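Listed next: structures, encoded as structure tokens.
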Structure I
Amino acid sequence: MKNVKTGIIFDLDGTLLDTLDDLHACVNYALKNFNYPLRTKAEIRSFVGNGIKLLVKRALPKDVDDKKFQEVFQLFQEYYTANLNNHTKFYPGIMPLLAELRKLNISLGLVSNKFQEGVDKLAQEFFAEYITVAVGTRPDLKSKPAPDAVNYVLRELRLNKDTDLLFYVGDSDVDIETARAAQIPVISVTWGFKKRGFLEALGPDYLVDNPEEILEIIREAKNN
């Protein structure tokens, strides 16, 4: 596969960046302002994966009506947009991984269910020199687990499913479903928001416990 192009599409939250502290703080800020019970960090971790609207909906009591939900969600989004990078950080080993992948001339993209403005801010702060196409929730693309955003990124990176070596890397069941819908191999990571046993039961193509293993998978695939 020496003459074949290689591309990797990453998930964002729970895969490249540990965003849990900021999500937890901002959800509780919105809940507190409307006198709703606060949520633990473990609860917020379990709610993440399908975008911020579902995150807020899951954090609210079940009997909250749509009008009140919209008010809480608007406050959360405004506050989170202004505070999404207070405590967010790379997971250990991610920065060296991205640097090495670029050295290997591997095309890198990102697909997230986070709103596009949030993706843009974090991408500019953390990934500007590594990831050239970063897609969040947009009105013209169906969100994950639909494959639309993944297919869009592949087109932008000029990668071909039939001829190129492609991988999708994520930390959740939604990511596994997304990769399968896009018909590309999935590498599930265990340092994110879902536990190893949960991911293993879903049967991803690869399951890794640290970023160095991703590099090993890529190198082995390129040499075959």
Structure II
Amino acid sequence: MKGVIFDFDGVLVDSFEIHSQMWRQAYQIVFGTTMPDYPRKKLTGRASGEIALFLATQIGKTDRAEVLAETKLSLMLSSTLYPSLLEGVEEVVDLLQAKKVPYGIVSNGSRRYITKILTHYNLAFTVVLGYEDCARKKPHPDPYLACAKKLNIPSSFNSRVLVFEDSPTGIQAGDAAGMYCIGISSNFQEKLLINKGAREVFGSLKEFLVSGSMEALFDQGKRI
């Protein structure tokens, strides 16, 4: 194993309710009306701009999509609400640090917001890429390839980079980058994640640790 790259929402933090709340508030501010039900399965894993465009299209105001996205981000950055860490996050990070394995985050969310949350929980990630950092977002492989490069992992070792993702969009991106994808079934069923390219699926990082799979990955003769 040459490196590990994590998605953020749904893998490291349980942030759906906060995102949903901020979208509702932003929608009310920008459009002056109550937002329809948030289609979680359809939008999970999508970039903020895509979500804003979807919501603005529903009300026939696509020209306000960018304003909606900016308003929502502003609310997120100023909020005193913090998503809870999911089980196993701190243990996995500690293990990677002890083994001196490079690791980073690739998300379709905002790098500024992710950095805020990491600082709050005192989690050390030297490489964090958000939607601001690549022209093509997930499901394209570009963000994962860019992260591996920033982690100083040669492209010839991409197949030995482990990716943790919870959405079909993210799994597709990691798989397209030629990396070894582990699905986290916090939002989608195992079968769907496998169909999109996940090699294995676990309920959480904690479940992955308990299974012994992480230790096995350090034995290059057994796994990637």
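No lab work stands behind these numbers, since they all come straight from the coordinates. The model shown is predicted, which means the values in this text are computed figures rather than measured ones. Cβ atoms are built from the backbone, for glycine too; each structure is taken alone.
Among candidates I, II, the computation of Rg and Dmax of the Cα atoms in Å, for residues 60-163 alone that gave 15.8, 52 used structure II.
Quick check on the output: 14.9 is mean count of other Cβ atoms within 10 Å over residues 100-107, derived from one of I, II. Which one produced it?
I
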